[in-house]
Every structure is written in C-alpha cells, then in structure tokens.
Structure 1
Amino acid sequence: MDKLGIVKNYYQSWVKEDIAALESYLYTPKFGIRNFFEDLLFSIKDIKTEFNKYKVTSFSISNFDENDKICYYDIVFEYIYKDTPLKVNVSAKILFENNKIIRVYELLYNPKNTRVKCIVSYDGSAFYGFQKQPNERTVQGDIEKGLKYLTKEDITIHSSGRTDKGVHALNQVFHFDTLSKIDPNDFWRVLRSYLPDTIYIKSSSKVQNTFHSRYDVVSKEYMYVINYKEYDPIKRNYEWFVDDFDIDLFTSELNKIVGTHDFSSFTKAIVDREKIRKIINVKIEKTNSHLYVSIIGKGFLRYMVRYIIGTLIEISTGNTELSIIDYINLKNPSEVKWKAPGGGLYLKEVIHVE
C-alpha cells in the first residue's frame, strides 16, 4: 500500500474508532502522536482515552506531498466535541519507519503565522536551566523577553530539549511562531540586540509550519569536558576536574553503552515513562590535560548523561567493582548515586528531519 493509502486508512480508523486497524498502521510498541488538540499520545491506551474526548466524523486530505520517509499534507477535520459539531483546518506531517507510522504531528492552520527555527549557544552558568520557571532566570525566559521587545508579541519558544541548571549549549535549537514581517533569515541578527551576552543566536531560518524542534529530532550529541591535569578555578563552571582515574578503563566502559538499553538506573525523573534509549555512538578526544567525551543518541532521559559520566568515573577510579552494563541491567535508579556536575556538560549538536 502506498503512503497516501496508509494515511487515509489511519484516519478512517479514527472515524470508526477501530483500535485493531489503528494498531496495524502504527509502529508499535513505540510511536508518538501530537494531534490538533496538542495532546501527546504514546500508547494505544492514550488513544482509547482520546476517543472519549472527541469524535472524528469525517476528514478530507489535500496538498499531499511525499518526501522519502515523510509525508506533508493539509487535512480538514469535522468532529464532535462536547456534543458540538466543529470543523478545523490542520497542517500535518507523518513520519514512517518500516512502512509503519511512527510519528504524527498535527497543527491548527494559521496562514498569518511564520515558523522560525533558530540555533543558539549559551553559557549555562548564568541560568537556572533552559526551561522558563517562576522567579528564576532561564534561557527560555530571556529569549522570550527579547522576542517580546522585538515583535511586541507574546511568543513561546519550543526547544529541542531542556538543559539543566549550569549546562551549556553550543548548538541548541528552538522554534517559534510569529506574525512579524521581519525576514526569518535576519531574525538571528536583530534578536541578538535584545539578548544578554550570555546568549548568542547563531542562525535563523523559515521552516515548514509542521517543523518541531523537539519532535523532529533525529539525534543529539552531548559533550562532557573532564580536566584530569590541574584544577583551574577560572574554568570550574565549564569542566569537571577529576584526577587519578584510569582513562583506558573509562574509555572501554563508555563504549559498552552503545546500542539500545533500558537506562532506568540513570535518571531520577519520573516524567519519562519510557526509559529505553538508543545510543548511536560515543567518541573521546584526549589532549594532554582534558577528555572531551561525546555521547550521541536519539534521545536522553533527564540527567542521563551526567549519571553515566559520574558512574564511569566511579568505575575507573576503582570505587565500585560493577561495570556500566551491570548498572544498566539493575534498572534501579537508587543504585546509581553519582551525577557529574552540570558545568562540564554541553549540548553540542542537534540533527533534525525536516
């Protein structure tokens, strides 16, 4: 069956509320749906709950464009919500894997909005993390303030992920929607004037309105900097000083995390229901004083990289006889107590499907 046929049958299954048919088109057990209500659905149970919220009565697909593993299209839904018949125009995108639907992203269509993608670097030591928080200075908060001054709009930015307090970024990605007539390719230059010197917008561009900085991530690369030579107080917020550890053992243990594992042991966050993550590659660059450790994956749990680095240091200093694989297999966060400092961690690169 061609992709248009699969997409039509997928939506017809919503009209019929046919769970068995839906399952046959979705890439199970792992898929993600963000519908025009902005609800996030990651399981068949979530979909069943959604059936109780509204009833799709019909749909009409237009402007269907197929690009490798991605389909872009417009769709008009007629549905019943709280006993009221309604109609909406939606822009949508579906990603395929093994000829099954793995991602669905729907967005209410607004022809006046322009979606802008930005790449930004920032000094995390100046902020209480990326995500906006009450009474705390954050990267998101400062950028949104800058956008408010620039555009006079109340704009919310959406990032590829949230970095924690003290964590830096070399190439963080975020997007936002705006009514502004500023050329999207010039936003980076103009916005810089409204931001502190701890945040630097590197580029900006117009993207399709279905692009999403978080949901379209293909891979992320985090880099951790370890100084093993001599403590430097000037760089204390930008590296972790650790002396007298076995670098060869550290390296061999690091290589073991490549592949798909349940990383439950390496997070304390309960918000991530799915703890299985795929590590695509690891790299180490060694100088006469530093290790630059890169971990590349499709996604990460909160604190995951910092707990991995902290545990590798414990192993390579001989403070535990267990290996990194032993801690992975334990699947128990209470067994992993060693979290590397945030200042040594950098979000180095984010790759998206567009």
Structure 2
Amino acid sequence: MTTPSDSDARRYARIRYRLVLIELVGWLCFLLAYQGAGLSAATARWVATLTHAQPLCILGYLAIFGTCSYVVFFPLHVYGGFVLEHRFGLSRLRLTGWLVREAKQVAVSAALGLLLAEGLYALLRAMPRSWPVFASLGWIAFSVVLARVFPTWLLPIFYKTVPITDVSLVHRLLTLCERTRLPALGVFRIALGAETRKANAALAGFGSTRRVLVSDTLLERFPAEEIETVLGHELGHHRHHHIGKLLVIGGFSSLVAFSVVNASSRLWLVPLGIQGLADIAGFPMLMAWLSFVGLVGLPIQNGLSRHFERQADRFAVAITRKPSAFAAALRRLAELNLADPDPPRWVELIFYDHPPIMKRIVAAEAAAT
C-alpha cells in the first residue's frame, strides 16, 4: 500500500512538521519578547504622540508590530514557501513570482487582520464586561461574509478563473450538484499550474455565488469520473451541513477563548503596566493568550474536522457509486501533493484536520470490495 513518492513524501512531511513547531514556538516567544522587553509599550506611546483617535492608534501600532513580526519570520517564509517547495518539485514559481504572490497575501491578510482588530478593540472599549459574547458573534458573521465573497472578491486576486469549456465534464459535475440539491452557478477552471503541481477542487460560495472550482492541474491529470468523486466529497460537506456546524463550533471556541483571556487578564494587566484590555499596548499578550488557548483546543477541533472529512468521503462514494475511482483519485492526489502516507500518531491527533491519506484510500478501497 505504498506509492512511488512515499520516501519524498515522508521527507517533505518531516521537514514540514519541524517548521510548524518552530513557527508555533517562535510566534509565542516573539509575542512574549515584544511585550516583556517594553517594545509594545514604546510602540503604543510613540503612536499616541501622532494621533489620539483610537482607530488610528490601532492602525499605526499594528503597522509597526506587523512589520517587525514579518521581518523576523521572513526567512522561515522564504524557506517554507519557496525553497522547500522547489526542493521537492512542488512549486513552479520563480523568486520574483513568489515575491509578488507573497505581497498579495500580506496585503490581504493585513487588511482582514486590521478589520478584525479594529472591531475587537471597539468592543473592548464599548463593552468591557460582555465583549466575549459579541466578539464571538462578530467572528461568526465575519466568517459567513468571508465565505460568501471569497469566490468573487478574494480568489481572483490570486488566481485567474475561467469557465470550463468541456461540455460533457461541466454537465457531469452540474448534474451531480443537482442530484444533491446544491445547484451551482457554473464550473470554473483555476489556474494553479503556473505556480504548483498540486491539484484540488472545491465548491465555493453560498447561494447565488456557489460555484464549482477545479484546478487546471486536476483537469490535466485526472479522468472525469475521478474529478466527479472529488466534487462528491466537497458536496458531502454541504449536504452534511459541515460548514454551518464548523461555524457554530468556531463561535463556541471563540467564546471560550475570549472568556479565558478576559478572566486571565487580571493576572497580567497590572504587572505589565497595561491600563486594560482595550489598551493596544497589551496586544502581544492578548495574542499570546489567544494563541495558547487555540493550541490547547486544536486537537479537539481537528478531531471533529477529521470526523466530518470521513463523512464527506462516505458521501462521495455513496452519491457517485464509484469507490474505485475515488480511491484512485485520492492516490493520485497523494502523489501530486506529497501527502505523508503514515504520519506519527501525535502529529495526526494534534495537527491533522483530514484523516491521513492512506487511511482514506483504504476506506474507499474497502467500499469497492
């Protein structure tokens, strides 16, 4: 039950695991150092000399803090996002192309992060006691809006999408959507091939913005029936209402995280000389607590996600009645994406939001027999 690229996949995965751990520990250390060394307080004081408007103070502070953190972690970004991907033949981007893509990602992430931070600090100022509840509701609303506008506003920033002209494939995929009572606007080709050999497909958007997205790498390497089973998996998430369930789980998790931060703040606000949670000078410690709580809850959240993925796999087999094609598609995806066939159990439990690829292949092949 192995593939020709197993050895590469294992080496690639081991390096990825180390990078994840380095980034997690490095991020927490950076936050604590920025707070403990007085850099956060100095940044907040300097920004306050420029303006007294709270939204502008937050904007100025985050611009400095974000620049510092990006500079510190830039070598890791280059290694993980460019050097490593080229080393294993996964990326086709030249350095200039990668830098352009990185700039787009930074710009979009900065804009969304600023929006979230401004909203959070507005709640901290206006509702110092009840802010965890409203911040959790705001996070759910933000996630819904983001999912709705993703295919029309955000995706085109990074990838060109055009309608697929293969009439028989489009008919096959849209018919599958109709059978599951999830009509789609159309089937679109995503130009991934210029950047990577990795392949993927998705059902993106809600209601009138819902559309089937298929990467050009998937179209070039996979037969139609395998593409159909991959879409069947995505349809399974919608038919089992996984998106709504994840929103509810995410909202509850956010409420727990915000409540823990709110309760713990009395332990560190005064010793650090911070006026309150609404004081932007305490931003690194606020992020450190949110990151820590999120890391503690990650195994539970990922365990639920793996359960949903298994449900979607079973739905794909049931709706298409092509378990052998689904198993073949999974095997081909594993080879293209260099998926680790047998990750360490602790890595799977903590970091995997999908079951390991070989477990999924075995389950599909068992359904075929």
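Bear in mind these aren't lab numbers, they're just calculated from the coordinates by the rules spelled out. What you see is a predicted model, and the numbers here were worked out from it, not measured in a lab. Cβ atoms are built from the backbone, for glycine too; each structure is taken alone.
Quick notes
- Between structures 1, 2, the calculation of relative contact order in percent (Cα under 8 Å, 6 or more apart) yields its largest number for 2.
- At a computed -23500 (helix-only ellipticity at 222 nm (-39500 (n - 2.57) for each DSSP H run of 4 or more, over all residues; to 500)), which of 1, 2: 2
- Comparison of 1, 2 by FRET efficiency 1/(1 + (r/R0)^6) of positions 129 and 209 (r between Cβ atoms, R0 = 25 Å, to 0.05) - largest value held by: 1
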